[in-house]
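In the part that follows, the structures are each spelled out as structure tokens.
What follows is calculated from the coordinates using simple rules that are stated; it is not laboratory data. Worth saying up front: this structure is predicted, and the values here are computed from it rather than measured. Cβ atoms are built from the backbone, for glycine too; each structure is taken alone.
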Structure 1
Amino acid sequence: MCYNQLVKKQGIGEKMKEYQSEEEFLKDYDSSIFEKLSMTSDILIVSVSSKDNDNYRKTDKKSMSILLVKRTDYPYKGKWCLPGGFLDPKTETLEECAKRVLKQETNLSNVYLEQLYTFDEIDRDPRMRIISTAFVALIDKKKLKEKVENASWFDVTLMEEKNNTVDIVLDNGEETISFTIKKKLREKTTDRYDFITVKNTSLAFDHARVILSGLERIKSKINYTDIVFNMMPEYFTLGELQQVYEVILNKKLLDPAFRRIIANKVEKTERMRTGAGHRPSYLFRYKKNERD
């Protein structure tokens, strides 16, 4: 609604010109003329952790995991979704809302949290017009002390892209979720894509698109930031760190190339990791820059 339409609908016409202050104007302002909408913060919580290996001589295989919550109410009752909650418009910013939800779901605070995108398709929620701002949270899953009610960690067992079509498979050991997203380039002069859901049977709302958006953001940022260390324990071997990079990038890295990537990011400690079937390995830790 434009300014002139607003003036006409409020029926104040020439009266608008008589206001002597903004306070006087706001006192008469009628916000009910606008349609109401709600906003939510949804969080893609990602971790990389080890899976048990039957061969004790080999390093445990790592996988990237996403925390999903099974809905107990309509809409989408029985389907999986990202943790999220409605914004309190009087007391919260979107980030504060996300932090509250994160605390409620994981009992964790002071973790890496980054705003991803705002998802505002008109029909994204069957209840009413609800706009969601999605966030990415990166955590070390081992820090979770309690099991989250109605929630489960799903490993990303497949993320494959062919001809701008991405197939993703998630597995929690009991249930498999698969979905397919088509990426359509908006403009040739940018790298911005529209994500179109081609197949999705188990995820609620538009969370398939949110998941792909978040995973691609992490994959992109790992090349020029140190965000990966938010998913690492304080001490780790270089082999473990390399596996995390490979899981996120979805490709094998040559050892010399990997060493160059992390050369200025880690520092060697005097700690050693020992164990049956493994050669003793020095443990490293994240080397914070002086500005940190």
Structure 2
Amino acid sequence: MSKILTTLNQLSDYKKIESDIDGVVLGVKDLSVNYSNTYTVEEIESFLKTFKKEVFLSVNKNMHKKDLSLLEKVLKTFDGKVNGFFYYDIAVVNFKQKLQLKTPLVWAQEHLTTNYSTMNYWYDFGANYSFVSAEITLEEIKEIKKHAKSKLIVPIFGRIPMFTSNRFLITNYHSYFQLDQKKGHFHLEKEGNQIPIEEYEEGTICYSPHYLNGLKESLLLKEIDYFYFNSYGIDIVTYQKIINNYKKATKENQDALEQEIDFLLEGNTDKGFLYKETVYKVKS
């Protein structure tokens, strides 16, 4: 049976959902992107003393030279104490070899993790896990599972990060149009959809307008090692109900449970790319 991995909007949120999950993914402060919150070394060390299930740390930003000393410190501090390190930048792979780290890596280049050939390449460099792109179809995920050496972590619920920029786009917009500087969450409106966008210490992130809800598909992907849930934008009480629905889903009750999640999120759900093939057209 597939394990459930989730993000946490606040570290204390785990107390509400601990019995329904198998592990968490935590963003590391100054080394992570695409998380609603990130945590310091000290906060993570304290968390590990109380949380006894699987923990993956994400160091998934594009690293700059100034980041390398902190990156090395984090990798050495938590080596052997967590289940894996999510990475985007190959600096993490180099550190694993240089420092002879025991902790497995998770290849998490998001938009690029679309095929088993590259997954198998990184597997030979210590990436025992692959964080599968949210932009491929259900059938493509099944095909990857047949041939990938690595364990697969598949996004199945929540907002999908559409892009990340290290530029401060909201601040730049306000400055260009001489508007009052404001902080917090904003929305872009496009084709009738409200697209969340926000600034944080590392730049700007933009999320999908809808929540991916793959409850039915989770029953078709039982051989997947981990399902990934993104808690972004959802209060913990509602989130607990959603995860519980996934846990108790069967072929008989799947329609009702999926509709209940849709109701909880005010109809703002879809199937992402699970049934949308990417077609490349070459200009003549």
Structure 3
Amino acid sequence: MSISEKDEIDKSAAPLMEHLIELRRRLMWSIGGFFVAFLFCFFFAKQLFNLLVIPFKWATQWAGLDPHKVELIYTAPQEFFFTQVKLAMFGGMVIAFPLIATQIYKFIAPGLYKNERNAFLPFLIASPILFLMGASLVYFFFTPMVMWFFLAMQQAGTDDQVQISLLPKVSEYLSLIMTLIFSFGLVFQLPVVTSLMARVGMLSSEALVEKRKWAIVIAFVVAAVLTPPDPISQIGLAIPTIILYEVSIWSARLIERSKERERLAREKREAAEAAAEKPVDASST
């Protein structure tokens, strides 16, 4: 190996080490933030679980039952403990997400142009806001409706019928509400994803309009996969997905118009600069 080749390898290795050190630092901040948020949520796990049970209480009121007699059970000694761990991990990820997203942005930002950073930052802010909107819709509307649907299946004990009561397990109730929150939060990212793709030219509003029929079918298929097997939650997820798809079309059109205005302004500026240089060239000749 020649000296020049060795020097070239050393020069390329130095930036790589700097990137790896920077990546390690960002990962340490992200993992540390998640660990602190996890400990905080685990310390208040019972309070957080009681907070998640409130929609169940609303459902019992809608069903004409006493909300003060809401009861959940666990059938294994370790079940509630692992439920609290699972809840703490979920809550820790939600709380630490802004920090994790910020660390990801700081890692990739030096490799972006200024206009790319300015274009990426609004989507970074919109993503957690849209996720919280989806989670709020689950908490205040869809979880009470789903639980009301299940409570309506109870059967009062009579001479001819056996009594059938709903006694949900703590782990299954947490899995249900976490699945709904994750599903709706993921679906509410649709405008962010499509807007980013439209920004980089990978997607157009015309393509979204042409695929609208397929999008409606896919929305119901995805809702059937991500939600529990009841029509209320499936329709409740499919309809917001279709509405968000229409919002994505509108957002893509706005981005295309903005890019067209920028292109016209750039061409006008270049034409003005070219016209300003012509007298200088003529006088020099």
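Observations
- Value -0.66, -0.97, calculated as log10 I(q)/I(0) by the Debye sum over Cα atoms at q = 0.09, 0.12 Å⁻¹, assigned to which of 1, 2, 3: 3
- Which entry (1, 2, 3) yields the derived value 16.5 for mean count of other Cβ atoms within 10 Å over residues 154-161: 1
- Value 2.6, calculated as distance in nm of label points 7 Å out along Cα→Cβ at positions 26 and 266, assigned to which of 1, 2, 3: 3
- In this comparison of 1, 2, 3, the computed figure -27500 for helix-only ellipticity at 222 nm (-39500 (n - 2.57) for each DSSP H run of 4 or more, over all residues; to 500) is attributed to 3.
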